[in-house]
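> Below: a set of structures, written as structure tokens.
Just so it is clear, none of the values below were taken in a lab; they were calculated from the coordinates. Note that this is a predicted model, so its numbers are computed, not measured. Cβ atoms are built from the backbone, for glycine too; each structure is taken alone.
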Structure P
Amino acid sequence: MKSTRVALVAASSQGLGYAVAEALARRGMTLGLTARTPERLEQAAQRLRTQYSVEVWAHPFDLDTPEGAEGFVRAALKDLGRVDVLVTNNGGPPPGTFDALTDEDWTRAFQRTLMSAVRMMRAVLPFMKSAGYGRIVHITSVSVREPIPGLLLSGVFRAGIVNLTRAVAREVAADGITVNVVAPGYMNTERLQEVLPDEAARGQILQEIPAKRIADPKELGAVVAFLASEEAAYLTGAVIPVDGGLFRGIW
């Protein structure tokens, strides 16, 4: 079914970003995509156009920079005329333990993981407020609630996105805008190969996941698509784990 909504999905040429874009394409939304590699981005855009018969705007931006993160949103607004849904996403920072991380590592991770989300949201909110409607979804990680060994940078700055989400959700709720977080666990993506290249380590992880499997990224896409929908109008400031029961906490 064709939709009048326009959705921007960051870092969307592959992995979780592409799975989200595909889920929104199934709902007939016009898509705005970005990634660093032009060739891979255009291939992803063409697959979505062909399979779902939706309009796909695709331009490369470096989301680690102020010019890239804000430029992505502003260029899409200029060319597409509106943005109803923003899904923030970016490549994860490198793994590492505390004693191995330098000031430069921390600074790069801050820009990539936290500030890219801040800048994209800051660029889109004026339009959403004027329109009286908006859906913002941040893709983070289950590490926002339970630290994962070796993923310190990811956990620290993605937890910051949760605090940001709860604060901004309260500020913009009366404007018809929702802001939520999805916190994926282990998903079958290239990032998983980087974090868990060893088969033995992956087998150990499977023992810890109650569902006893690694997720298909499409399962995350389905959750984001709901949060981006009209039906989710009263759901805001939430952190939704998509982790097969991995997180053990009660909140």
Structure Q
Amino acid sequence: MTLTPTYGAAFADVYDDWYANSDDLTAVAALLCAHEPNSVLELGVGTGRVALALANLVVPAGGRVVGVDESPEMLACLADKDPQRRVTAVLGDMVDNQPNEAFDLIFISYNTLFNVADRDKQAQCLANAATRLSSTGRLVIDACIIDPGAPTSGVTEERRGAWHVHTTSSFEVATGIISGLTISTHDDTRRVRRPWRIAYQSPVSLDGTCAASGLRLVERYASWHKTPFSDDAVRHVSIYRNLR
């Protein structure tokens, strides 16, 4: 049986090059640190782009930042960028390997929750996170919004730096499962197959999943810049509090 590589194994070598400028990290850090957290947990920390931005604010004040990721390839990239180990890296899946301690802020950014490609496991991930929030803690989820009427299959071609990127995908509306294959060809003729699979949930569905774990939505924006959320938003940054 051939195992499909994890997202981290498939994309770690290009992640920072392809997505380094996908957002204003100053705005991201400002929103996440609005209530001045002292302890921070990122689920799906990847190469640490966001976690390191938060560490610049939290660690000098005596706080800590922890990041969990199942990909040793991603965590190797984080280690290369963080020789002082400002971010404490934990190797393991973000459902069952969350540190058993309290955090003022737990966040999951850039659709990473959907990389847990099973809705029941997503629910368990959020339930586990709820038990780790401090009494004033916040859980923040950043994710895309897909129109239910979107095409059930698609093909895109684009240029990302020195790579030509060809992506095919299929969308099962009933289950939210999106499967895809990205084939990237480098200017030096390297060609890499990068399979991926996610389980999408709408904001309304996520609200219900969070509510089942005692989490209540307190703020929602259409971007990290706090753009007002509307029905035509293509993304949401949702902030939840623990009611327990």
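> Using the calculated result 20.6 for mean count of other Cβ atoms within 10 Å over residues 123-130, pick out the matching structure from P, Q.
It must be structure Q, since only it matches.
> May I pose another question? From which structure (P, Q) was mean count of other Cβ atoms within 10 Å over residues 131-138 calculated, if the value obtained is 16.5?
Label of the originating structure: Q.
> Turning to a different aspect of this structure: Out of P, Q, which one gives -14000 for helix-only ellipticity at 222 nm (-39500 (n - 2.57) for each DSSP H run of 4 or more, over all residues; to 500) as computed from the coordinates?
P
> Computing Cα extents along the principal axes in Å, for residues 59-202 alone gives 50, 29, 28 for which of P, Q?
Label of the source structure: P.
> Still on this structure, I have one more. 17.6, 55 is what came out when Rg and Dmax of the Cα atoms in Å was calculated for one structure; which of P, Q is it?
Of the options listed, only Q reproduces it.
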